[in-house]
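Heads up, there are several structures right after this.
None of the figures in this text is laboratory data; all of them are computed from the coordinates on show. Small disclaimer: the values here were computed from a predicted structure and weren't measured. Cβ atoms are built from the backbone, for glycine too; each structure is taken alone.
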Structure I
């Protein structure tokens, strides 16, 4: 058998020196050191309570405290680089000066027996962790709770616990003006009441947007909404949610009403559900709570209720405490709807989080797996900081797999001389400049006041 071309003249030996693999990990290590995270974790692991109490619970709390301390340094650098904490993007607009927390749960399938793993509502087997992410910083994890697979979707105690942990994880200056979102699984009296209490604190502001169940009460209210009260919804870039009709004219830029089909609309149901105190159908819920509905043309194969089948629309409801007197685009029902729909961005944080460790749990012991989740969330946090503090363009939007290949796993040669050590990334590596340029803002953290 002939030797192929690339093998001719090639000899493999040992004894090489100065070669470093995964050189880009130096960025992550320096970031952890210079934000104070490394020192905080070292202190947490030295805590004697780990020997006498639930090790998983104590370690998770200690890690959360260390990360919160480092977050103050990291966010200060992020704000300095971007002119402030990045805003909340919605429908082509950006909401500035608001810190957005998104709550959501996700199933993690287990393929072997593990303590407290159990059947889930999707007929799989595993865990059902509840997580909180910061939308401003690209889906940075703030808090998480590892739960049994059969944990309730709308367990109020779990949501309240994770919400408290998420708020505590924020640097103090970013806790005053909050936005909290959750899907329909989070809608409970206790959660809404808690959010209403937080919003009523003097000197603080909190606006929530939480999914709502479409029940008989809401179906009856929808049938009372006049067609003129349905406002056309807007898309991710601020465009109206409409499409060309099959019989439209040849001019794709025309304004003919018959040539366009409006695919989604939004309206408010609060006035119908709260006609008066004697007939208040939302009795027991906070007076500040408003109910909205969105209708849209269903996708083929979608499961519809009798009401939806009859009028050809699929309905989604949510509640918010955004004041009716809110001025400008933020108070427009179409943008209130858009602000709730972007809650789906939390799925991006969960997906990338599963790629940094929460997608698999290695131990049969629940305490160990709880600690594993804390460490995994910390890894995802460091990647979020890395992108916002030191990377640009495509790398600043890259997911973990891409960052590993292009940055973290890059090879280099370690050269010593003149009392210095230099990591030399290969000139031919396409992202060599991005790695070298990232080193400067990260090392500058160590000298920040």
Structure II
């Protein structure tokens, strides 16, 4: 139900995973239960577990929230976590702003800690901020800058700013757009910008000044495919290796997330995701990535020196940023580590060119040739090509298989698409199944002839 990561003050890596009732930490070999006896969690499938780091007197600690139980806190060294001291109250999510912990609590309260101490909560109005004039329920919170945080309701977006004086925080309602689908879909990108998958199935960008919908390209697909009953299970994370934000949500009739979308904050590129496992939690972590014995399988003493001439060349044992994924089977997976396959299984990839009328809206096209360009693959990799077409845009395109080719061969991939006759809206689909990915498309050339669309008796284009 949640994944977390922090480094202790002396640099030890701490990867943490929470299920519905317990919290575990990975010691480099095994997962060790750090749940305090008599103080287990009791969340349900939609109660995401969040971890927020707070340095206290030189010791880095992680605060643990799930919206159901009293918050927990762990210093990265003790055998178990502890119940958070003071009177924090049941907390959905939290953030650290201006050396204080901000706790988001149902239905509309932000609770503020003392300076430099997340286990002391002074009484009084200035430390219990009720955001009541929005008239909605609070959903989640995320740090914007060192002195500000974004707070999201079901239909409102706020900024909480640190300030001097008796009231340590000042709230300001910024906009009234659709709020996040859950507390776990709120993703900070860089400094001062937050993206989230909204309850209206769009994606929004919030920078503390403006809240703007940016996910129109995928909104219809999300709307058509999400399981509304379980949409609160949705979550997301930023994936460093590809520079994109991934969001996960349950598909129709699914009880846990198996579909998703990705969004590139730099370019606005979007795409669809499908998973062979049901992914219930995600986060960014640092893991030790280096060469193992399995990585040098196939080498001999005679040729290994060509690739690994010294012991140092086997790889830097330092930690690198990766993505951790948790699944319904209780396992944790790390992406970007290993042989590139999905646990030894092949990975299916499908991508389409935009569906449009390439000759202009009053013209249909007569397909002739499609020349597609890929980087050569080191191992046999088959790519199938389909041409999709529709004349009405009233449903999914109809796809017709055209040809297939092997990316390991040094050849031109000229594809005859004349079997598909006159169509108005077309798209080219590529499909590959590769055990270790590595499929790199470099573009294509589509050759066709335009043709006038049939006209009515008045000469107007129908």
Structure III
């Protein structure tokens, strides 16, 4: 960022910056680009060196994050609506009046810290090792919209506030399930789109189910071992009311299970799971399942499709008398302790519930596999975009920090969408590089864009003697000093 912000980046922030004061309008694009392009092990000194050119101005970055005029969540919502509308228009044009399918993945991410002076920290202790010190962490509920053409749009984040922090700031305390339900209620979905919501067993709560039922969303989630079946005339098994669902699936016969061989050639969710072209080979995308499905009423959920599945992990060595046959795991005991660390096994059992009883077992398994995309999103956010590098005492500064990172993520997604619009509709199996580009690839493209902008600015200034003098003056003044 020697000579300013590239024009495409300024155009991305224009829906927000037109209503801001001049100092904030000039600083916002610089801040987001500095967060995206900063070196590894980012600190406030590194950001001040990229944005201001002098490391002694590190306090300016901290003041910006604590400034109440930096309403980053409102700015993110505005930018999100703009990118969402552009994505919807293009994908609706490509679909040509066909029914579209989007997926919403919800999960919680934690950031641990060794400091105990930060605000709004959640303190947890190690259950099995009382000698270890407690861990302190912040919690954020995140949602990711995955479109059937490969789009990834992070929903506006929901911060979890502890009861003590709510008392100090006079806020209303909401649980993680309340935040997830509120996020699903506020999610904007087009009328011609069918939505499947995927989450883990931690969000198997009444408020989340109520929000999905009101919006008409399909739900796919793993069942807790303590879930019971309810009474219904449609169930043809005697004595089933009150029986635990997971234990009931262990009574199913072997003839009901089918072996599913899933890979990139026969699955329907290539765009939901963006893969590099080298990872689209059938050998790298093969998965093997043993699955069976039955329709049954579940307590407080109603009529659902219950899918009992066993996924093979061929990389696990068989030790201690373990069997390679999935049936031996089906007839084994049911573990009920969710806090116990799982042991590596050749076949991993999972009982899934789908609120759409008309679905098939293969569809439910493929839908639940997409849930892993939000884990990859967390990994990219924490490692490649360095979300976990902050050391900020005020929690409002932490919230603005993550909002700026999510703005940068939307910037990368918009640049990817522009590449897709210029190249035309993707192929059926999406083998193009620009379709499957993830965060690292898009960051490289953004860096190339900034380098090209700097080269063009240097070429323009070199044409006149006055421009050359200005160029030398700016190069001497804008010395970047990093930590």
Figure out for me which of the structures I, II, III the number 18.2 belongs to, where mean count of other Cβ atoms within 10 Å over residues 201-208 was derived from the coordinates. III
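One of I, II, III was used to compute Rg and Dmax of the Cα atoms in Å, for residues 249-360 alone, and the result was 18.8, 55. Which label is that?
Going through each structure in turn, the value belongs to I.
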Given -12500 as the derived value for helix-only ellipticity at 222 nm (-39500 (n - 2.57) for each DSSP H run of 4 or more, over all residues; to 500), which of the supplied structures I, II, III does it correspond to? III
